[in-house]
Structure I
Amino acid sequence: MSKGEETRQFIIEKAAPIFNVKGIAATSMSDIMEATKLSKGSMYVHFENKEVLACAAVDHNMKVLGDKILMTVGKAKTAKEELFAYIDFFNNPLNPPVIGGCPLLNFGMEADDTNPVVKEKVNGGIRFTQRVLENSINKGIANGEFKPDWNAAEFSTVIFAMLEGGNLISRISGNNDKMKIIVKTLKSIIEENTL
């Protein structure tokens, strides 16, 4: 990696949590300059404007989240363990796996009506996550772990939506009580579909 590429990556890594915590609109280039200790000129050598940097920060946050999900799910020995690992990965929104909380939720809510580029990035992240879940269910059906008539696509939507909703409720309320209910419910559905 060249010196310029290293500096660019350094800026992204410092900016990513700031954007995830404050949001794209509320984050200023001076926030990033303060975090990186770089001058405005140095910043603009690597990113032509805040929007370009914000898109790189969204990508970074989602890659961090995706890598952590894959690492967590990858340790499981069965399809059921994969689903439980995924649920447990998100079971404490007050101590999120990515600084600032789930970037899909954070950036998705901000960008849905205002930023079509970020909206599409988040949509891609949602599709990726649902494919991971669907693949686990289909694997479990194929190896005889799960009922053959379990609809993998539908449950991948349910599990994703319930955990994201629980994330929102927990972060707004400042406690995980509702997430505990969601975790229990999701695991119960999985048990009902386990052979």
Structure II
Amino acid sequence: MKRFFDLVLAVLAALVLVLPVIVIALLVRLTSPGPVLYWSDRVGRHSRIFKMPKFRSMQIGTPAVATHLLNDAKVYLTPIGSFLRKSSLDELPQLWSILVGDMSFVGPRPALFNQDDLIALRSKNGVDELVPGLTGWAQVNGRDELPIPEKVKLDLEYLQRQSLGFDIRILWLTFVKVLQRDGVSH
């Protein structure tokens, strides 16, 4: 049922968002050199690595680490990068990952391939059994501001409580947080 929900919602979202996606792609291309999309190596279900697309919000050559680990992340942002990140518009290409089954709309956010502490703690708690999500319970409860043990605690709570109703609640809370630009540090 969850996969069917993801597919229907992803197709509908793609149809509705086709024009904004084209406009954002053009803006990324016109405001900084390099490709429109950044394909990030992420950890998926059962700790399998997959390529996750995002609109590129950082300059070419930015180290492949979690943004909070950069000395001054603002230095690496493209001219529209801050806007893309704060509005979460950089995440729109992840509809592709949902369509191909690497991601779901709701689940733990996929870890970067080199976030060994997060990956290990998720594996230890069985959270790696979940398909990663565009948004998740940890996302609506702190996003960038949560320490890793707290993220994993919330991911585990999602694992234990997951249902279509809970997913819809998380999607609604995500919509509200995005509108408020809540929990985004860059």
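Read-outs: derived from the displayed coordinates by stated rules, not from any lab. What you see is a predicted model; the values in this text were computed from it and never measured. Cβ atoms are built from the backbone, for glycine too; each structure is taken alone.
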Structures I, II compared on distance in nm of label points 7 Å out along Cα→Cβ at positions 38 and 134: the greatest is I
Re distance in nm of label points 7 Å out along Cα→Cβ at positions 6 and 78: value 4.8 computed from one entry in I, II; matching entry is structure I
Calculated from one of I, II, mean count of other Cβ atoms within 10 Å over residues 54-61 reads 22.5, and the structure in question is I
Taking Rg/Rh (Cα atoms, Kirkwood Rh) for each of I, II, the highest value is that of structure I
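Name the one structure among I, II that distance in nm of label points 7 Å out along Cα→Cβ at positions 14 and 174 of 3.2 was derived from.
Among I, II, the structure yielding 3.2 for distance in nm of label points 7 Å out along Cα→Cβ at positions 14 and 174 is I.
When helix-only ellipticity at 222 nm (-39500 (n - 2.57) for each DSSP H run of 4 or more, over all residues; to 500) is computed for each of I, II, which one produces -24500? Don't skip to the end; give the middle numbers.
Numbers: I: -24500; II: -15000.
Attributed to the structure labelled I.
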